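What follows is a group of structures, each given as structure tokens.
Rule-based calculations on the coordinates, nothing more; no lab input. Keep in mind that what you see is a predicted model, and the values were worked out from it rather than measured. Cβ atoms are built from the backbone, for glycine too; each structure is taken alone.
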Structure I
Amino acid sequence: MKFVGVVFSAAFLMAVGGAHKLEYKSTGPTPVHYRYHSSMETVQTVNGQKIKVTLVSSQTLSMTSAKADSVLVFSVTVDTAENKITLPGGKTEKVPSITIGKVVRTRLLPNGEELSSEWADTQFAKSSAASLNNIGGFFFRLPSTSADVGATWTEDKSDTTGAPGTGEDGSIVIAGKIHYKLTEMEDVGGVSCARIEFTGKYTMTGSLIIQANYVSAEGTGTITGSFLFDCAGGKVMKSVGASTQNFTMSTAGENGMSIPMSQKIKYDVSLVK
């Protein structure tokens, strides 16, 4: 899954009976707006020394959508972005954003099954920088049938980072299973929403070309979070998530080395009204 607030009026728990049909719907050409905040902490161990780098990003995003037959096409544009990186030693610097004005187009079925997701700018999409700017938190698998509180379902998820298809930078394949549960119905500012929680585990395998060196990578990770889904409007109102991953980057040859790494990622996406 591709890993991205609003002040809501008080949320009142509702003892609502009956099943709910949850599916994504087109909101049309008029944009809906979101705020996205994420943080990523990376720690690698080199020669016994731990090196930590933290990247914090805040963005505003706008989304339009259309429907062609049974397929929904969502276009998410990065309107503003501010990135700050904290380097080893504690120095913090601003990092210019190359994603402002860029558009991610995602095609999916009403149940949230993703058919494709890619940057509209094909040149940018081929760059390794694009793989570091995944925008997620909008699209999740929904139950295939009407569901009541307590319903559970699963999703087999596969994603690729790096620059797949270019033959230059390699790619890392991420595969796993996500478990969902509809835990309760909530009234959020007069909007009936399903609160859905999720957890998952995944593996990572592949290779990259870094500074002309062939590097293989493998590891495991976990993900957890929740989202509020607007039952009538067919869109995510808010989502939060966190993931942890531990992997090893290895180089072969006479001077080969193995570098253990860990990452912790958190994100918060909120609809702006």
Structure II
Amino acid sequence: MRGALRAAALALLLLSLARAAPSAAAEANGGRDAAYSAALDAGMRHFYGSRFPAARADFARAHARAPGDTLTDAFYAAACVRSGERLSALVSDLAERAALAPGDADAQTLLGFAELIPGSRSDLRDEARLAFVRAERLAPAAAGPHVGLGILAFQRHAVTEAKGELLLAQRLDPHEVLAREYLARVDLIYLREPVAALAVLIDVTNAVPGYADAYYLLGEAAVAARRYDLAAAFLERTLALDPHGVGQGGRYGRALLLRAYEAAGRVEDAARVRREGGGQ
């Protein structure tokens, strides 16, 4: 029975992929306005195209349109660092902005996401937690602080706490893309439920079609569900979106794609990927 349910769920996923349309993706983009969606899409293209200063400007525009959007916060901070700004300088600047606006929960949340970026000399996760707690106290109905706290719980393998925070964030803002992504990560990595992860990640890629790493996660989930042809389609999309290896998908997608093609018995495709360096 469980196998039949899994097969039915995957069939529905394939149907949803076939029906996904740009207009639906724009509507799902956090329910925000067209200017936000355009800035976010441009930011994704520039980020994965290694044009980080342009991506930083795009994500700044998206943040201005939707200050509480955590996907924008995370990518803005990453683009700043990829543009050459030292993490310590970025955190200092955002901490100053937050101090000058002590009642601004969004400023605290953005600071927290900058502090989540791994640093070369220091671990800022304790500071990030404090920023998210301050933001939650300032705006109890905001989703962003709970997304940040959920990610921190995920990183320390506190599965129940992570899922609780992320589900709360999703209830507060049903369009929170980063909350959905990390719920899928919990399902895939800790709960070993790849079909559940697939269902959530489809929503993520429908909302943000240029999000290369979300397609990589879809590929991982499809491989775990032993749907290798589906995994290959997701991973080919990852590599097309991230040709320079900026994200996890661009760095590791080709090796996982090779595995999917080999498992599916697609010998010629596997040979092509191996020639392109997929076995490395």
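A value of 0.40 was derived for FRET efficiency 1/(1 + (r/R0)^6) of positions 69 and 237 (r between Cβ atoms, R0 = 25 Å, to 0.05); which structure in I, II was it taken from? Working shown, then result.
Values: I: 0.40; II: 0.60.
Source structure: I.
Given a value of -23500 for helix-only ellipticity at 222 nm (-39500 (n - 2.57) for each DSSP H run of 4 or more, over all residues; to 500), point me to the structure among I, II it was derived from. Display every interim value, and only then the final one.
Numbers: I: -500; II: -23500.
Computing helix-only ellipticity at 222 nm (-39500 (n - 2.57) for each DSSP H run of 4 or more, over all residues; to 500) on every structure in I, II gives -23500 only for II.
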